[in-house]
1. If distance in nm of label points 7 Å out along Cα→Cβ at positions 66 and 114 computes to 1.3, which of I, II did it come from?
2. To which of I, II does the computed value -8500 (helix-only ellipticity at 222 nm (-39500 (n - 2.57) for each DSSP H run of 4 or more, over all residues; to 500)) belong?
3. With relative contact order in percent (Cα under 8 Å, 6 or more apart) coming out at 24, pick the structure among I, II it was computed from.
4. To test your reading of the models, identify which of I, II gives 26, 19, 17 for semi-axes √(5λ) of the Cα gyration tensor in Å when calculated.
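None of the figures in this text is laboratory data; all of them are computed from the coordinates on show. Every value quoted in this text rests on a predicted model; they were computed, and no experiment measured them. Cβ atoms are built from the backbone, for glycine too; each structure is taken alone.
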Structure I
Amino acid sequence: MKTNELPEKEMGENLCIRKAEFSDLPRITEIYNQAVVNTTATMDTEKRTEIEGKRWFQQHEGKYPVLVAEWGGTFAGWGSLSPWSDRIGYSRTVELSFYVREEFRGKGIGKKLMEALLAEGARYGFHSILSRITSDNQVSLGIHRIFGFREVGVLKDVGRKFDRWHDVIIMELLNP
C-alpha cells in the first residue's frame, strides 16, 4: 500500500480512495473544469487555471483534506473539505464537494468519496459539514440524504448558469 492511501478505504481491485498529492492537481482540475463546462455542480462559469488550481490546493494543506478516487488505476474523481468561512468562529464548519469523471459515474464512486470525506471530517473534529447543491442535481442530493444530510434552506434564483437561474439547496450534517 502506498503511504498516501487511506488504509481502510482500499476498495478491492477496482476502487481506491487516497489522499491527493500535488501531482494529482492537473487531473483534479480537468475533472473540475469538465463540471464547469457541462453541469451545474459548480456555479463557476470559467475554467479553473493552473495558477488558481495551485492556490486552491495549497489552501487545503493541513486540516482540509482532498481525496482522489482511482478506478482500476485510472483517476476517476476527487472530493474535498474546504473552509466554510474565514471567520474564526466557523473554524469547525466545512463545505464538502466531490466530482466524478463523467465516464465513471454510476459506479458508486461518489458514495465512496462521501464516506471517506465524512470519516476525514470526523477525524479532524469538524462539527458541521455543509454542501451547496443546485436543485436540479438530484444525484448529489440523493447521495447526501443517504449519509444523513438534511436540507436546511433553499436559496432561490441565486446562481445563473446556462442562461437560466438556479436555486441552491443548503444541506447540513452535524457531528459527522
Structure II
Amino acid sequence: MKRIGKIMETIIYDETDKITEDMADWIEDLLNVAAKKLSVENNAEVSITVVSNEKIREINREYRDKDKVTDVISFAIEDDEDDEDDLLKEFDMEGITIPRDLGDIFISYDKAVEQAEEYGHSVERELGFLMVHGFLHLNGYDHMTDEDEKRMFALQEEILKEYGLKR
C-alpha cells in the first residue's frame, strides 16, 4: 500500500533476481517517505542496485580502496553544487525540466540477509535500513563524528518507524 504520493523516481536494478515486484514497490514507497522527511523537491531521482557480496566487494575495492565486502555504498551526484550549476549553464534549458539526480546506492543482498539473521529481524527490515542509510548519505548525512552518527541514526530510525519497518 502506498504511504504517500510519489516525490521522486526510484530506479531499481536487481543483479541478484531476489527483488520481487512487491519489494520494489515498498522500496520506492520507503524512499519517498525518506524524501518527504528530508524535504527533497519533486522531480528528483535515485538509483538502487542490488548486488552480490562479490560485486560489492569489487566496487568497494575499486572506489574506496577497501578489499572487503560491505553492506551499502552510496555515490552522491551532487558533491559539488557549483559543478551542477556550470553544467546546466552549458545547455539552453528553457521549458525543459531535468530530474535532480541524487546519486546511486549499491546494496549487497547477501550481506543484508546475513545481517538480518545476526540482528534477529527480517530481511525487509535490513534492506530498508540499508536503503535509508544510503539515501541519507546521498543527502549530505554522515557518521564521521559521534554527534553526526547520533543524528543520522536517529533520523534513520524515525523514517523506518514512520514507514512501519520496526526491529
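1. On the way: I: 2.3; II: 1.3.
Going through each structure in turn, the value belongs to II.
2. Values: I: -8500; II: -16000.
The read-out was computed on structure I.
3. Numbers: I: 18; II: 24.
Attributed to the structure labelled II.
4. Values: I: 23, 19, 17; II: 26, 19, 17.
Only one of I, II returns 26, 19, 17 for semi-axes √(5λ) of the Cα gyration tensor in Å, namely II.
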